[in-house]
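Quick heads-up: structures coming right below.
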Structure 1
Amino acid sequence: MDRQQEFVLRTIEERDVRFVRLWFTDVVGSLKSVALAPAEVEGAFEEGLGFDGSSIEGLARVFESDMLAQPDPATFQILPWRGETEATSRMFCDILTPDGEPSAADPRNVLKRTLAKAADMGFTCYTHPEIEFYLLKSQQPGPDGSPVPVDEGGYFDHVPGGVAQDFRRTAVTMLESVGISVEFSHHEAGPGQNEIDLRYADALQTADNIMTFRTVIKEVALQQGTYATFMPKPFTAHPGSGMHTHFSLFEGDTNAFFEAGAEFQLSTTARQFMAGILKHAPEFTAVTNQFVNSYKRLWGGGEAPSYLSWGHNNRSALVRVPLYKPGKGQSARIEYRGIDSAANPYLAYAVLLGAGLKGIEEGYALPSAAEDDIWSLSSAERRAMGHDPLPASLHEAIRSMEESELMPQILGEQVFEHFLRNKRAEWQDYRLQVTPYELQRNLGIL
């Protein structure tokens, strides 16, 4: 038994932990949880916990349903919202086949495989997500059918005595108590919209942190009598919720994206990484923007990027090179602005990183930076400048993903097929719906 496992078992005994929750996700990023008695944890470390994988979206086919959940002791945390009496803890799991091999269908394993490829190329990947969400008075819509936000605040607003202010303070304290470091928190542009930015961490830890983050935010909201949603675009007239993520690759202690004296201080590695992301973005948009509603955000304005472009401090670009302080070469990074906060973080980071690594491997050339506000250009101007659009709907995104050679390589055939099957079903359900918009627009005149 290794030292981390011994620490977990000792902590469970010392803190009188009564329940140990084992967490993992399905292909669309829904959190799954099974509670284990403390006496069973040592056995789970050694042999894993058996369960029926065919009942979980995308994990196993019926004829190979037996799976094992292997807890990762490095992710052990006490869950503060469960209280001190009868303490509850959690660990993330890797999903294994009965013979102990990593499951090809486990989203966490998909990201681990991509990070292993980066490591073979000499890179460690660090990520820093900016997670937006809406805080609503309840899950129930108001009289007009729209959600009801907790306030009418705007970007960076300080709302004295505001619900969101108390909410953010409690949420940040709780996040830090489970080992998630927070860099910023503030009111975002929409009414009731908030943003909390997590500190840099390696990509696997960040993905685990995002899954924990969503749970913490939901729990704190429920405790305070409100409702938090990560839905990409809950309001027609207000901005959607994104999860802009900053990426950097390090070679040992050296930032591989930094080159003093180069344009924007960006190394060839950084430029090729960006070129890979831009070239393959249409193919992976179904993963980073996986719901019908995601495309209402991408094409609904409000600083959401809709076109394949990059820029230095250009907030209309899909990939942005942020400004950083002179002499701070270690902070050189790129920001991908397309991803929304409802994405499966394991798969989203795997496809983004995989596309960037492909750009480095193949030596892709980066097109010219976009200097203009891309939204203000005409369609003809955008075409002339090479700013092709992202998919405009989940249907288009599915088509682009189906035609990709790279996505099945990154995701593995099983995740690729299961993910597409799930998304095709969602699109089919959506296509059949008659919406209030259609009734309002057509019923009285047709």
Structure 2
Amino acid sequence: MWPDVRKIAALAWPVLIGQLAIIAFGVIDTAMVGRFSATDLAALGLGSSIYISVYIGLTGILTALQPIAGQLFGARQEAEIGEEVRQALWLAAVLSVIGFVCLYFPQPLLSIADAPPVLHERTLSYLRILSLGLPASLAFRVYSSLTNAVGKPRLVMFLQVGALVVKVPLNLWFIFGGFGMPALGGPGCAIASTLINWLIAIVGMTVLVRVGFFRPFGIFSRFCWPVWRRQKALLKLGIPMGLSYLIEVTSYTFMALFISHFGTTTLAGHQITGNIGAVLYMTPLSIGVASATLVSQAIGAQHFDAARSLARHGIALSCGIAVVYGVALFVLRPYVLMAYTPDAQIIAAAMPLLAIVVFYHLFDALQITTAFVLRAYKVAVVPTVIYAVALWGIGLGGGYLLGFNVGGFAPESLQGARGFWVANSVSLGVAGIGLFLYWRRVSRRHIPADAKPA
């Protein structure tokens, strides 16, 4: 077990640092824009929710490159990796057009929010600026999927941390103005993000050309047009993966919208709880990415027993750390909440929710790590169905019934925000167990018949 754990940990920690840097982007934007104006902060919140939905869905499709390239790397088919990367870049170009249209003309989405004219205008400016950086974001996703697939996550981490360092001064300049630049507010942080996205995309592509490790792949050694057979393989795996990401994002978004009906204090407690859960989520996410890398490489090398062992130990490591996090959070939750807010009412609203997060995070760790492992086997359709049934059906549907006491059967302790968090925890547990059982079935298929016990 320990050799597998060491391999997984060696790949997981750079992914974790990179993901925390990405989270810091949102924190910095919120903190700085919040000091500029309340209108710009509201526009940032509304615009970010729209952008993230588009971005997550499109980048989820491109993440299909990771298991494909990982298996080819394990099989030592370097030239094929280069061909798949070129095809992924073509796909990124097409998806960029779709995403650009959605972000540059977001009026249908903004009309749902029924925002006042000033807020509508600021949000529109924010989204249109971000639309110009979307092609770079998708190109960088191709870069990160490849580098993770071949076991080089530090090459992503360095760029993400470097981008965070550059983000702070650029935000200050564009949001608050100076040196001849007018104060732009919320749209200013969109300009900073767009410039950074293009910078790291260009650096990433340069790395693929200049670093000797990637030369055997011949990524830019020749030009090629899209090949439908390869595009179909990317889409067959990528579309369900993108949908699964969207299901996760939308289930939490609608959960927040429903909880907003219970008042500002309850919503604030929910937002703090959700932020803590998101930070905790980065660890199992990183372990999932690392496990998927090693599993896909083992599958490509036809080492199916090693793939199964790595997957099992990755899932166990993720869940074990989740238990440690959960116990620590339960004990320290009063102090954690006081670090977020001095408001006693908000702390009181968040305290029972954080107790639920102890179980929520364990189930979250199980489902996300297992989902990544299944993607390493190039399996995505059934997991997406499991996500839809669990997160939308049990999580949102069950949360609505409990939270609003539909039918009058919900006990008082499960009404309000607690009902939604309990239902969401149960849904993650169902998803995690379902994905784990399905992984066991899939992994057994890859064991040669003569190696299976009679």
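Structure notes:
- Each of 1, 2 could give FRET efficiency 1/(1 + (r/R0)^6) of positions 227 and 395 (r between Cβ atoms, R0 = 41 Å, to 0.05), but the derived value 0.55 comes from 2.
- Comparing distance in nm of label points 7 Å out along Cα→Cβ at positions 315 and 339 across structures 1, 2, the highest value is found for 2.
- Comparison of 1, 2 by Rg/Rh (Cα atoms, Kirkwood Rh), for residues 139-330 alone - largest value held by: 2
- Parent structure of the calculated result -11000, given that helix-only ellipticity at 222 nm (-39500 (n - 2.57) for each DSSP H run of 4 or more, over all residues; to 500) is the read-out and 1, 2 the choices: 1
- Label whose coordinates, when relative contact order in percent (Cα under 8 Å, 6 or more apart) is calculated, return 21 (choices 1, 2): 2
- Comparison of 1, 2 - label where mean count of other Cβ atoms within 10 Å over residues 163-170 is highest: 1
Every number in this text was worked out from the coordinates using simple rules, so none of it is lab data. Computed from a predicted structure; not experimentally measured. Cβ atoms are built from the backbone, for glycine too; each structure is taken alone.
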